Structure P
Amino acid sequence: MEFDEYQKAAKRTLYGNEQVLTNCALGLAGETGQVVDLVKNYTFRGKNLDRQELIHEMGDVLWYLSQVAEWADIPFDEVAESNIKALNKRYPHGYENQN
C-alpha cells in the first residue's frame with residue numbers, strides 16, 4: 001500500500017473536526033508510549049516480544065502520524081520521501097559502525 005493511499009483510507013475513521021491536530025498529536029504520543037512499553041518489557045523484564053501486539057501498536061502510531069499529515073495537508077508520501085532524502089544526506093554510504 002502506498003503512503004498516500006493509506007493516509008486517505010485512514011481518514012475515513014477520523015472522528016471530529018475540532019482540535020483534530022491536538023487529539024492526533026496526543027494520540028501519537030500515547031501510542032508511541034505503548035510501543036516503548038513493549039520494547040522496555042522485552043529488554044528489561046524478560047518478557048516475550050509479542051509480534052502481533054507490536055504490529056498493532058505500530059499501526060496505531062502510523063494512523064495518528066498519517067492524520068497529523070492529513071490535517072496539515074501534507075501528502076504522507078512526501079513525509080516518507082523527505083525522510084529518506086535526509087537519511088541519504090546524513091549517511092551517504094549507509095550507516096557504518098565506527099567502533
Structure Q
Amino acid sequence: MKVQFNTDKTIDGDARLENFFSDLISKKLDRYDSHITRVEVHVSDENGKKEAPNDIKCVLEARFEGKQPVVVSAQEDTIEKAVSEAIDKMKAALETVLGKLQNR
C-alpha cells in the first residue's frame with residue numbers, strides 16, 4: 001500500500017511530518033493492505049493563518065483496484081488529532097465495505 005501525503009500551503013509538510021504520518025497510516029491500516037492499492041492523505045488548515053477550534057482537516061482516501069475509493073474526513077485542533085480520528089473512521093468504513101464484499 002502506497003501512502004501519498006498532501007498538505008495545503010498553510011501547513012508545513014516537511015519530510016519528517018510526511019514520514020511520521022505515512023508510517024502511522026500504514027501500520028494502522030496494515031490489516032487491509034491486500035485490498036488497498038493507495039491511501040491519499042490531504043491535510044489542510046480551513047482558516048489559514050487564523051486560529052479557530054477544529055480548523056485542521058484531514059481527508060483520507062483509500063483506493064481499491066477496480067472499485068470506488070472510500071473517503072473519510074475529520075476536523076480537529078491539531079494535525080495529530082485530525083489524522084488519528086480520520087484513521088479510526090477509515091478503519092470503520094473499510095470494515096463495512098469489505099464486509100459487504102465478502103457477503104456477496
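We did not get these values from a lab; they are worked out from the coordinates using the rules stated. None of the values given here were measured: they were computed from a predicted structure. Cβ atoms are built from the backbone, for glycine too; each structure is taken alone.
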Working back from 0.50 (FRET efficiency 1/(1 + (r/R0)^6) of positions 32 and 88 (r between Cβ atoms, R0 = 25 Å, to 0.05), computed), options P, Q, answer is structure P
Candidates P, Q; helix-only ellipticity at 222 nm (-39500 (n - 2.57) for each DSSP H run of 4 or more, over all residues; to 500) computed = -24000; producing structure is P
The value 2, 12, 17, 16, 16, 17, 12, 5, 1, 0, 0 for P(r) over Cα pairs in 5 Å bins from 0, in percent, derived from one of P, Q, belongs to structure P
Comparing relative contact order in percent (Cα under 8 Å, 6 or more apart) across structures P, Q, the largest value goes to P
With semi-axes √(5λ) of the Cα gyration tensor in Å, for residues 40-79 alone computed for every candidate in P, Q, 30, 9, 7 is reproduced by structure P
